[in-house]
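Below you'll find the structures, each written out as C-alpha cells.
Since every read-out is calculated from the coordinates, none of them should be taken as a lab result. Nothing here was measured: the structure is a model prediction, and the numbers come from that model. Cβ atoms are built from the backbone, for glycine too; each structure is taken alone.
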Structure P
C-alpha cells in the first residue's frame, strides 16, 4: 500500500532548494551582470578623479609668454552619496540660488546615481578656499582641479583663438573627448589642438563616511598620470603685434607682416579686435553673444577672411606678367594724357610726367600705362583668342598665391577670387567678351578679390624675386618637428630677371627724388619698397591699401595694410606700414608726428583728424 505522505519530502526539498537557487542567481546578477550595486559599494569607499592635463603654453618668437594656465575648480556631485545637508549654506558659499541647486542635482541623477557630474564649473580660488573648509558638511560633493587659459597681454586674440567645452557633435566626431572636456575652437588653439591638449589621467582615492579623501587607493597602483600638452612658440613678434593693434585702434581693416626668407608671420592684426580674456570662464557665453552681435564684427578675422579689391597695389603683378609674356620690357613707354579712354569708357589718371616705362609707371601709379599693357596681353595674336590670353594671365596671377587658399596654419582661411574664363562665359556668353570689358582688373579692380594675407604673401614673393614660403604662424612645437611643407619654396611663373624693374619702381614710389605715390612711407636708411592702392568701395569711402618690403636687398619684412574707408593708400595704409617696418627693423619710431596722426584718426566714430583725409599731397595720390 502506497504511503500518501511519501512525496512530502520532495515538496519540502523543493521549498528549501528553490529559495537557495533564487538567492544564488540573484547574487550572480548583482555581482556579475548588474554593476550598479558594485558601483554603489565602491563609490562609498573609492573616488575616481579625472586629472585634466594642462594645455601647452604659447610664446612669441622672442620667448615672451602669450598664453598660460590658471587653476580653477569644478564642484562635482555623486547623487548616490548625497545625504541631508544645509542647502542654504551651500548656496551662500557658491552664490547660487535654490532653483539652480535642485536643477543640477536632478540632471546629475538623470545621468547616473553612482558617477560624478559637474555641479558648478570654474569656481574661483577664493570661493574654493571657503568651500574646502566646509566640504565635509556636504556629502556627495567634491572638488576637481581644472585650468583655464589666461593672457598676460591684451593682444593677438584672432591669432590665439579660444577654448570651449565640447558638445555632443564633437564627442561623436572626435575620439578621446567626453562631456566636460575642453577643445580649441578657433585660431592656434584649434589648429594645434592635438599638440596643445595633452592627455588626461586618473587618480583613485579612498574616502571616509564624510566623503573626505583618506589617501590613494592601493598606494596609487591604479593611478594614471596626466601628460601636459606641448608648448608652442609662435613666429609673431609680440612687440610688433601690440604696436600694430595700437595703430589700428578706431579703424577697420588688417595688417599682415611676413618674414620673406621663411614665410613666418611677424604680425597679424584684424581690427576691431577684442580682449582674449573675454572668452574665458563662465562669462564666455555671454561675452561671445555680445561680440557676435556687434555690428563691427570683432570676431571676424579680416586678415584671413575679408575679400577686398587689390587696388593699384596689384599693378606690380600685371607689370611682371606683361614682361614675362614679352608684351613689354622695362624700357617700353606709353604716353599718358591723364586718362585712358576707349569709346565711352574713361579711366582717369593723376597728373605726372609722360611718357613712362615700367619703373616710372609703378612709381607714379599710371593707370593709362597698365590699361594698355593689360589689354595688349589679352588681345595678343599669339594666344589665338581673348579667352586664351586671359587664361594665361590668370594662371600667372594664381602662381602668386592669389585666388587660392595658401594653406597657412589657420582654420577658416578663404581663397579670394581670380575669376576663371568660364565666369565671363556665363556672364557675357562664350567667346563674346573682350579685353575692354575686363580692363578694370588692369588696376586691381573689377571681379578680382584678395585677402590681406594673400597680399602680404604676394609682396614676399616679389621681395624674394619670384618665390615664397607658405605663410605660417608656428615656429616651434615642443617634442615635435614642424611641418616641412612650410620649408618648401613655392615658385611663381615669372622669371627672376623681371622683378628688378618692378622693385626699382616700388623703391622709387617711396624714395624717388622726383615724386612718388608713397613718399610718406620713406624712412632714411631703410630702403623701403612699396606700392600704394586705393580699393574702390561701392558702399562708401574707398579703402586705403599699401604693400611694402624692406630693405630692398636681403628683405627682412614684407607687409600688407588695409584700412577700410580711409581713402588713398598714402593717407593711412602707407604710414601705418612704414611705422611698423621702422619699429621692427630699428626697435623704435622716430617720426612721432606721423604716429600721432595715425593714432588720432578715427574711422569708426568718424571723428577723423583732418590730416588723415586732407593732408594728402597731390604727388602722393592715385586713382
Structure Q
C-alpha cells in the first residue's frame, strides 16, 4: 500500500486505500484450452496495434451489413460515431440470417415460467412472431424514429417487442416490471413514447403481481401514449380502455409474418435505457445500432467462449436492465445461440430452482450476480448438490464486484472446481462488457475482473489526474469503444457534465478500483461508497469482502455513518449462513486481522436480510439512514420493506444499550 499522507501535501498517497490482498490463482485448464476460442494474446496484440482496425475486423466478421461503412470512427470528444455510413438491421442479424443460413429449427429460447409452464421457441418461430408484431406496431402508427415503451415481466414477448422495434427502426425503452407507476410515467414522458407494451401481470414467488393497474396509473399522466398493448400472462382481471388498449394475442393473430427488415443507419437509435440520476431525474442512456451490436456480439462470443452449435447459455438478469438487453436479447441472438430465459425468483418453489433449471436444460454457460451467489451461500451447498451440474463449463458474474470468498464458493459448489469464472465489469453506459478474463487465456484471481478486454483502454488515475500503476484510484476510459453511450436523451449538457467533466479527455465511470503489482484490476464499487475514516479513504467493497471471508458470514453490507471523532465510522450489516452463530465482536476482530485495524467496523448488526430492490441491489442509502437515525424515505421499490423496520428496531436497541 502506498504511504499515507500525514499533513505533508507532497507526500505520495492513494486516491483510495488498497487494503486487502489475494494471492490465489487459477489458470485455465489444459482440457478447457483444448477447445477454447482464445488461448493466447492474439486478440490483445491486434487491438494494441490498431484499435480502430481491430473493431472494424469484429464488425465485418461478426455482423451482417446491408451497406458497408465509409469511416470506422468519427471522434469529436465526447461524441463518437462508429461505422459511419454503414447500414444494417439489428433484428435481421439476430434472426433472419440464422434462418436463411439453415438454422430456423434451432432452439433460440427455452422459456421457463415460474409456475413450471414452458415454451420452446425456434429461430423461425421467433422471426415469425417478431415480424407479426412489427406489422402490428406499424398498424398502430409506429414509425422509424418513434419511441415505444415496454413494461413486461420476464416473458418471451419482451424479447419479441424489442426486436420488433429494431426491425422497423423504432427505439424501445424498457422499464423494469418492479418499478412504480411514477417511475414508468417519468420514463414515458421523457422519451415521449407513442405506444406502451405491458401485461396483465406476471408470476413472482408463487403469486401473480399485477402490472396493468400500474400501467393504467402511469398512462393517466402520459399524454403521448396513443395505444397500450397488453400481453395475457397472469390471468388477473384488468380494465381495458376502449380504443386505447389491445390484447397482444388478438393483434398477433391476424398479422402477417412478412415484414422485411429495413436497413438502418449504423447510428440509428436502437434503444433508450434509463438509469437513476443524482438529481432525481432519470437519465435516458442512448445506444445506437452498429457499434452496440458489434460490441455485444463480440463480447458474448469471446468472454463466454461461446460455441453456438453446442452451448446452452443462461443469463439470469431481467430484460429491464442493460444485462438483459445485451446478454439475453442482442448478444446471444446475434450469435445464434440457444439460451434459457426464466420468469421467476431463485427460491420458488424451492431454494434449488436455479440448479434444477441448469440440470433440466443442460446449461453450459451460467451468468449471474454476486448478490445471487451470496444468497445461494446463505441457503447452503446442499441445494446445488441435489442436482447434476456437470453440463456447466463457464461461469460468469455481473452487476457488482464479487468478494473472493463468494467467488471461491461459486468455483467449488457450482463449477465443481473445473469451470473458469469470468468476473465482468461494465455499465449501462458502456453497452457491453469492458473488463473481464477470457476464460481460455487468462489466469484468474478470486475477486478480480483481471484486465480490460482487447479493444478497451482503461486507466486508473488519482485526484490530480495522474496515472496510478499500483494501488487505488478512479477507473477511467481513455479511448472510445463501439458500444459506448451516444448521450443522454434530450440533455447533451448533462452527458458532458456527468461523464466527461471530472477528468479532461477521459470518460469517468464513477467507480473506484485498484491495481495490484501484477496489473490485475480489482473493482471497488462506486466512489460514492468510499468512506473517509480518519483521513483514510476506504472502499465498502473491501470491508464487505473481509466480513464475508469469515466462514459464518453469507453476505455483508457496509456503509459510512457520520462520526464526531473519525469523520465517518464503519457500520456493517451481516447475514449469517444457515445454522451459523457468531458474536459481532469476533467479526470486528476478523476484519482487523484481514485488512487492518483502520477498517474495523464500529458497529455490526446481525440481520436475517438486507433492504434490496426486486433486482437484488442493496439499498445502501437506506442503511446509511438507519445508521444515522434519519427518517427513512421512499421504500416502494424494495422487495420487502419490512426489513427496514426490523433494522431500525435493532439500531434502537443498540442505541439504548
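Out of P, Q, choose the structure whose coordinates give distance in nm of label points 7 Å out along Cα→Cβ at positions 87 and 463 equal to 5.4 when calculated.
So the calculation was done on Q.
I would also like to ask the following. One of P, Q was used to calculate mean projected area of the Cα convex hull in nm², for residues 455-518 alone, giving 4.8; which?
Details: P: 5.8; Q: 4.8.
Of the options listed, only Q reproduces it.
For distance in nm of label points 7 Å out along Cα→Cβ at positions 479 and 495, which structure out of P, Q has the highest calculated value?
Sorting by distance in nm of label points 7 Å out along Cα→Cβ at positions 479 and 495 in descending order puts P first.
Taking -7500 as the value of helix-only ellipticity at 222 nm (-39500 (n - 2.57) for each DSSP H run of 4 or more, over all residues; to 500) derived from one of the structures shown (P, Q), identify that structure.
Source structure for this number: Q.
A follow-up question, please. Could you figure out which one of P, Q the value 2.9 for distance in nm of label points 7 Å out along Cα→Cβ at positions 271 and 551 was computed from?
Structure of origin is P.
Let me ask something additional. Quick check on the output: 240 is volume of the Cα convex hull per residue in Å³, for residues 23-342 alone, derived from one of P, Q. Which one produced it?
It traces back to P.
semi-axes √(5λ) of the Cα gyration tensor in Å computed as 67, 28, 21: which structure among P, Q? Working shown, then result.
On the way: P: 67, 28, 21; Q: 38, 29, 25.
Going through each structure in turn, the value belongs to P.
Which of the displayed structures (P, Q) returns the greatest value of distance in nm of label points 7 Å out along Cα→Cβ at positions 111 and 447 on calculation?
P
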